[in-house]
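Below are structures written as C-alpha cells.
Readers should treat all values here as calculations from the given coordinates under stated rules, not as data from a laboratory. Here the structure is a predicted model, which means the values were calculated and not measured. Cβ atoms are built from the backbone, for glycine too; each structure is taken alone.
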Structure P
Amino acid sequence: MPELPEVETVKRTLNMLVAGKTIEHVQVRLPRIIQKPDDIHLFEVLLQGQTIQTIERRGKFLRFVLDDYVMVSHLRMEGRYGLYQGDDPLELHTHVLFRFTDGTELRYKDVRQFGTMHLFPKGDELKQAPLHKLGLEPLDEAFTFEAFRERIANRSTKIKPLLLNQEYIVGIGNIYVDESLFLAGIHPEREASSLTRKELEALHEAIVRTLLDSVEVGGSSIKSYVNGQGEIGLFQHQLNIYGRQSEPCKKCGSEIYKTVVGGRGTHICPACQPLKRKRVRKKTVN
C-alpha cells in the first residue's frame, strides 16, 4: 500500500498534470470504487463542469479540490492515476475515467479493486469518514516535538502499532515505521510510555527525516508503486533495515532479523535496537 511519501509524490505529479483542467464527463466502470454518493450516476453528473483547483493530501488520502466539491481518493494496494489522450486504448483494470474539456483523460486503474472515492460538498470532507478521525500530519509545521510527545508519550501500547495507528499520526506505514525506529535506536516492542524524553526526541526527528528523504526521491517502489507519470520511486535503495532480514546492519554489522509486531512483519537490528523493559519494583516483606 502506498504510504505518505508515495501519496505525496502522486499528489505533486497530479498537480503538474491536471490542476486547472475542467471535467467534461465522468465514466465509472466499476461502481464499488465509488463509496459516496450511493448513486453512481449522481457522482458522474456532479463532477461535470467542475475544474480541478488543486490536489492535496491528508495522510494516505488524496483530496481533489474542485469548484464546489472535494473528491477524496484512497489508492489502497495498487490504485494508480495516469493522464492519457482521449483516443488512447483503454488498458485493463481501468475503472474510472475523467474526461477533460481539452480532450485528455485522467484514468484510475486498480488491479486489486480496493481503491475508494468519496465525493463531498467542499468543507464537509473533513467532518466525515474517512478523514474525520485522522491524527497529526508528520510533515506539517504543527508536528512539533511537544505535539508528538503529547499524542503518544503516556500510552501503554507498543510503539510500532501506535505509530501505525492513523488516529495518532497519519501516513506512516510499515516501511517507514521500521526505518524510523531503527534510526532512533528504539525496539518496536517498547511501550510508548517507557520511552525517555531523549528517545522521543530522537524518534520525532527520525520520522520527519525518513519521510522527507523518501519524498525527495519519489517514495519507495516496493511491490508495484509508480507515480502519476509511470515513474518508480527510489527510496528502496536507501533503506537501512526494511526488507533486509539476514543481512548485516549498515551501522554495526549485526544480522538483521524479521519478526511480527502488532500483526505486521517487522525488521530489527538486535544491537542497535535493544529491547529495554520497564523495571518492576520488588515488594519488600517485613
Structure Q
Amino acid sequence: MGIEIKKVGVIGSGQMGNGIAHVCALSGYDVALNDISLDRIQSGLATINGNLTRQVNKNQISEAERVTTLARISAAENLDALADCDLVIEAATENEQIKRKIFAQICPLLKPSALLATNTSSISITRLAASTDRPEKFVGVHFMNPVPLMQLVELVRGIATDDPTFDACKAFVLRLGKVSTVAEDFPAFIVNRILLPMINEAIYTLYEGVGSVDAIDTAMRLGANHPMGPLQLADFIGLDTCLSIMQVLYEGLADSKYRPCPLLVKYVEAGWLGRKTQRGFYDYRGEKPIPTR
C-alpha cells in the first residue's frame, strides 16, 4: 500500500509557506502552519484569506470553499503541533544553516512514518537529508512563486530517498492540481539553474552600463516576450534569495560564470531586497514603481 497523506505541516508562513498552506488546504488537506511567532502566522493567514478572496472575486472558487479552506488551516505556534502530520514541508529562508536547525528541532517530534520535505530552490537535498533522522523519507518539493498561480513543482530526490516517499510526494503534487517535473540533485535544480544566471547577467548588464533598469526590462519584455523583465522579477523573488542561489551555484559548480554580480551583492548589503523591503531595482514606496538606476 502507498503512503497516505492526510495532514500537512508547513514550517514558514512567508511568501512561499503561506502559498503552500493555501493550495494544500484548498485541495482538502488539513494544514498546520508554523513560524517563529504568532504574529507571523497571523500575517500569513491574512495573506491566504486575501488570496482566497481574490479567487472568489474571479469566480475561481466559491465563498463556501474560501471558508472551508481557511477552517482547514490551524496556527501551530510551536513545532509540537506538527507531531501528528503525515508530511512536513520546510519553507524557511534560503539558508542551509537555518534549515538544518529546523530539521534538528522537528525530527524528534515527528512520528516515524512522517515524510519530511524541503522547499529549497537550490540547496543539495542529499546534504539536507543527511542532517535528519530519516534521509530515506526526505525529498525536495520545490514550489514556484506565487504558489497558488504557478503550475510547476520540481521534485528532487536525494541519494537516500526511497521510492514510496517519492511516489507519495508525486501523488501529493498531483492532488494539488500541479504538474511535477523531476530534477536531479544538482545545485539549483532545473528552473533556477537556468533562470538565476539570466537574472544575474541582467544585473551585470546594468552594472556595466549597457542599459538602464527600464531599458533592460523593456528589452526582455518586448524583445524576448517575457511577462516581466529580469530586474523586476529579481525584485519579486527577493534579491537576498537571488544572491543565495547564485552563491550555491558558484560554490557548487566551481565555475566563474556563476559569480554573483557585485551590484547584486551591494543591493543586498544595503538591505534593498526588492518588493518585500519596498526597494530594490525599483522603488515601490510611491504610487508607481520607479527604477533606482
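Can you say which of P, Q returns 17 when relative contact order in percent (Cα under 8 Å, 6 or more apart) is computed? Of the structures listed, the value fits P.
Here mean count of other Cβ atoms within 10 Å over residues 28-35 has been calculated and equals 16.4, so which of P, Q was it run on? Going label by label, the one that fits is P. If helix-only ellipticity at 222 nm (-39500 (n - 2.57) for each DSSP H run of 4 or more, over all residues; to 500) comes out at -7500 when worked out from the coordinates, which of P, Q was used? Source structure for this number: P. When mean projected area of the Cα convex hull in nm² is computed for each of P, Q, the one that comes out at 15.6 is Q.
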